[in-house]
1. Comparing FRET efficiency 1/(1 + (r/R0)^6) of positions 143 and 167 (r between Cβ atoms, R0 = 30 Å, to 0.05) across P, Q, which is largest?
2. For which of P, Q does helix-only ellipticity at 222 nm (-39500 (n - 2.57) for each DSSP H run of 4 or more, over all residues; to 500), calculated from the coordinates, equal -9500?
3. Volume of the Cα convex hull per residue in Å³ computed as 129: which structure among P, Q?
4. A value of 0.00 was computed for FRET efficiency 1/(1 + (r/R0)^6) of positions 135 and 191 (r between Cβ atoms, R0 = 25 Å, to 0.05); which of P, Q is the source structure?
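Readers should treat all values here as calculations from the given coordinates under stated rules, not as data from a laboratory. These numbers were taken from a predicted model, which means no experiment stands behind them. Cβ atoms are built from the backbone, for glycine too; each structure is taken alone.
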Structure P
Amino acid sequence: MMYIAPSILAADYAELGRDVRAVSNADMLHVDIMDGHFVPNLSFGPNVTKAVDRVSDLFLDMHLMIEQPERWFDTYAAAGGDRLVFHVEAVADPRVAARQCREVGVQSGIAIKPATPVEPYLDDLEDFDEVLIMSVEPGFGGQKFMPQVLSKVFALRDRIAQTGAATLIGIDGGIAESTIAQAAQAGVDAFVAGSAVFGAANPAEAVERLRALASEAAR
């Protein structure tokens with residue numbers, strides 16, 4: 001199955017409820033949490049997360065681009081997050097952090113910057129519900145897709161095939177109609193799309209189009 005996860009970072013903040021409802025046909029919502037330290041930008045916090053959770057029944061995939069993310073696991077789980085995806089670059093031991101996520105009753109995931117190798121984490125996939133490969137530098141939307149990161153997706157897909165791990169492979173950054181097929185062919189399961197969805201005249205139709213393109217490419 002191909003999962004389309006619209007990123008509310010690209011939504012109209014003055015009409016956030018409207019925009020979230022407009023993509024009710026998506027598979028999950030991607031919520032970017034930035035602290036201005038781990039990445040040079042600020043975005044949403046727990047109150048916005050709660051608001052999104054109130055107006056949508058979709059699974060909330062929380063992308064924690066923050067320092068010391070473990071301090072916030074309880075907060076974002078209580079705010080409605082269903083999976084907490086933290087950066088491997090921000091924690092001392094991703095396996096320990098993943099267990100802490102599950103202890104507060106949510107799924108765990110790791111995110112990996114473009115320059116960070118994936119190999120150190122291939123033997124620990126059972127600890128992570130998702131591995132999110134960044135195909136842009138994290139912190140800002142609207143960047144150009146970096147196809148070189150797809151080598152990490154190939155490595156993940158090979159290891160999952162070998163071990164039978166249920167880990168989801170996600171990709172975040174520059175996903176649009178022109179790039180989603182190559183990501184799907186590499187083995188991505190979940191696609192974060194911001195402006196490609198919320199910048200479209202009809203966001204729901206954009207979700208369907210992206211899903212169709214990914215499914216066709218994966219075949």
Structure Q
Amino acid sequence: MGKIGIFGSSFDPITDAHLFMAKTLADLCGFRFVEFVPCCQYRGDGKVTKTSDEHRWNMIQLAIRNNPLFRADDYEMKERAGIGKQYTYFTMEYFKQKYPDDEVYFIMGADLLANIDNPETPIHRRWKYREELIRENKFVIMSHGGIDMPKVISKSLLLRKYHDGTRFHLVDKGIAMEVSSKYIRDEIGMGRYPRYLMRDEVYDYIMKHGVYSKE
């Protein structure tokens with residue numbers, strides 16, 4: 001039995017920061033590997049990625065190929081994130097069934113932790129199945145934007161209820177590298193070329209297919 005990290009995001013595009021964080025967390029947490037799980041382009045929360053599922057999936061494949069520490073699964077793309085069974089709770093159920101002999105952790109940033117059960121958010125807009133998700137899973141939480149992670153937990157009755165010392169692995173050192181996917185999209189859209197913020201194969205793919213170009 002080992003540990004596996006489930007890294008969900010839009011990956012629009014996947015950057016060297018994503019890979020750096022995945023490798024750092026694998027080292028810190030002892031993951032056998034990290035599974036990249038891109039969300040669907042059309043999500044039930046009303047958000048839409050800038051790039052098609054096909055392009056984002058292809059870029060992930062290029063970024064992680066030949067690296068045994070990284071894998072990818074298109075479960076959320078196939079199921080359409082946020083629709084039907086495409087809430088994070090069901091994503092984790094899927095991976096626990098896929099890897100029944102391993103301990104599966106959901107990787108998220110501190111900003112997502114703050115949104116799960118934010119008391120300042122109307123209850124109907126908070127995460128679906130949030131109590132089941134928290135009660136039945138374990139999480140690796142990455143520092144982000146200076147968010148005080150213990151304070152976030154203390155403000156939520158739900159998070160405090162399950163904060164037993166094993167539920168949340170708070171990581172606030174070693175992953176300060178933050179490269180915004182939006183920054184890359186904006187730079188390319190303005191005709192600039194942020195080549196060294198992603199794998200060469202990903203950059204070449206973006207240029208070849210005109211991804212993020214405003215034309």
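1. Q
2. The read-out comes from structure P.
3. So the calculation was done on Q.
4. Q
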